[in-house]
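For reference, the structures are reproduced in the following blocks.
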Structure I
Amino acid sequence: TKDETPEVINNFLKKISFRLQAPVIIVRTDNGIKFKNHGLKEYFDSVGITHETFAAKMPQQNGVVERRNRTLVEAARTMLIFSHAPLFLWAEAIATACYTQNRSIIHRRFNKTPYELIQGRKLDISYLYVFGAL
């Protein structure tokens with residue numbers, strides 16, 4: 001619920017800062033009411049976080065997320081085509097693309113995968129199979 005939003009965001013940001021051993025500097029959200037909260041603003045101000053907003057339903061203002069989504073869609077489409085899987089597996093292909101990319105794409109700044117940054121360890125990916133192979 002929107003009443004729980006500030007607490008959930010605060011806890012998430014604290015967890016990320018602790019795991020990365022680096023402060024969160026900017027939080028970008030849409031202009032939703034749940035993000036226009038006095039408690040959230042106080043927390044951001046107290047820890048030095050800049051809160052940037054963009055207009056809802058304006059993907060041009062949130063290019064990083066839009067590019068990430070496009071990358072996931074392209075990966076899912078490629079997996080479905082090469083595995084000759086039916087389109088009803090689209091959601092599974094998207095989930096698989098997200099799962100594998102979070103464990104394989106290296107973040108330039110930290111030279112680690114997102115999984116390594118959050119969990120603090122490398123993941124054994126020897127159990128992964130080609131999409132549609134099972």
Structure II
Amino acid sequence: MSITNKTELIENIRKWVTIDSQLKIVNEKTKAMRKMKSELSENICNYKSNTNMKTNKISISDGALSFYEKKEYSPLTYTYVEKCLGELIHDKKQVEYITQYMKDSREVTTSNEIRRTYDKIPQLEN
């Protein structure tokens with residue numbers, strides 16, 4: 001590697017680490033804000049339900065807040081698929097064969113990534 005390439009590599013690594021550090025801070029703030037928003041949503045929905053509010057829409061300065069029920073489905077896992085297949089197909093070997101076939105037939109993609117690890121800070125004992 002020539003000196004200019006090595007210099008460029010070092011500069012790119014510095015930039016990458018700086019951006020990674022900034023993203024870590026932003027993600028921590030985002031996580032905290034999502035938690036606060038979730039708690040506020042729960043409080044608002046509890047108030048609406050406890051006071052029997054009839055309206056499903058509240059006007060705000062730049063639009064509206066709408067209240068609705070959201071259905072959340074559990075993830076489609078191999079265990080769940082195997083359980084459901086077992087209810088339909090009573091031959092356990094066929095169920096295992098189908099499940100294994102699904103696992104083996106998944107499309108796999110690979111990509112090159114960079115992962116940052118942090119040095120552990122020694123813990124002080126009391």
Structure III
Amino acid sequence: MSDNKTYLGFDFSTQQLKALAVNESLHVIHESCVHFDTDLPEFRTHGGVNQNPDQHTATAPPVMWVKALDLVLERLKIDGIDYSTVVSISGSGQQHGSVYWKRGAIHTLKSLNANNFLHNQLSQCFSCRDSPVWMDSSTTQQ
């Protein structure tokens with residue numbers, strides 16, 4: 001392993017995933033971004049969400065977030081990041097974004113293959129294709 005240490009940070013917002021790598025002097029050495037709407041158009045989001053016509057239901061597909069992670073990691077790799085120097089990873093996520101796992105998903109998580117994209121391996125692990133996000137106001141008083 002190199003003597004150079006790299007610190008990697010991720011910020012999952014409603015609209016995008018940003019990744020930033022800094023060295024020990026806190027100088028940015030790599031950065032990348034995935035905009036959900038433009039970089040992952042197959043999910044047909046607007047502003048990173050799918051808004052129902054009722055204007056109360058706002059969801060996003062968890063597999064989109066995982067695919068964004070795959071894509072940003074690949075972009076950093078193309079940019080020249082040496083993942084063997086990463087000593088710390090930090091992340092933040094959008095407020096109130098829910099992810100519902102299927103029963104048995106833990107077995108998939110325990111047997112991930114580093115040679116395959118995460119979104120391909122995890123696509124069947126979510127119990128909901130679309131999960132509510134912070135913009136959702138579809139719940140009612142009980």
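So here's what we get for this one:
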| quantity | calculated |
| --- | --- |
| Structures I, II, III, by relative contact order in percent (Cα under 8 Å, 6 or more apart): label with the highest value | III |
| Entry that produces 1.9 once distance in nm of label points 7 Å out along Cα→Cβ at positions 10 and 42 is calculated, selected from I, II, III | III |
| Structure with the greatest value (metric percent of Cα pairs over 27 Å apart, set I, II, III) | II |
| Which of I, II, III yields -6500 [helix-only ellipticity at 222 nm (-39500 (n - 2.57) for each DSSP H run of 4 or more, over all residues; to 500), calculated] | III |
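Only the coordinates and a few stated rules stand behind these numbers; no lab work does. The structure presented is a predicted model; accordingly, all values stated were derived computationally and were not measured. Cβ atoms are built from the backbone, for glycine too; each structure is taken alone.
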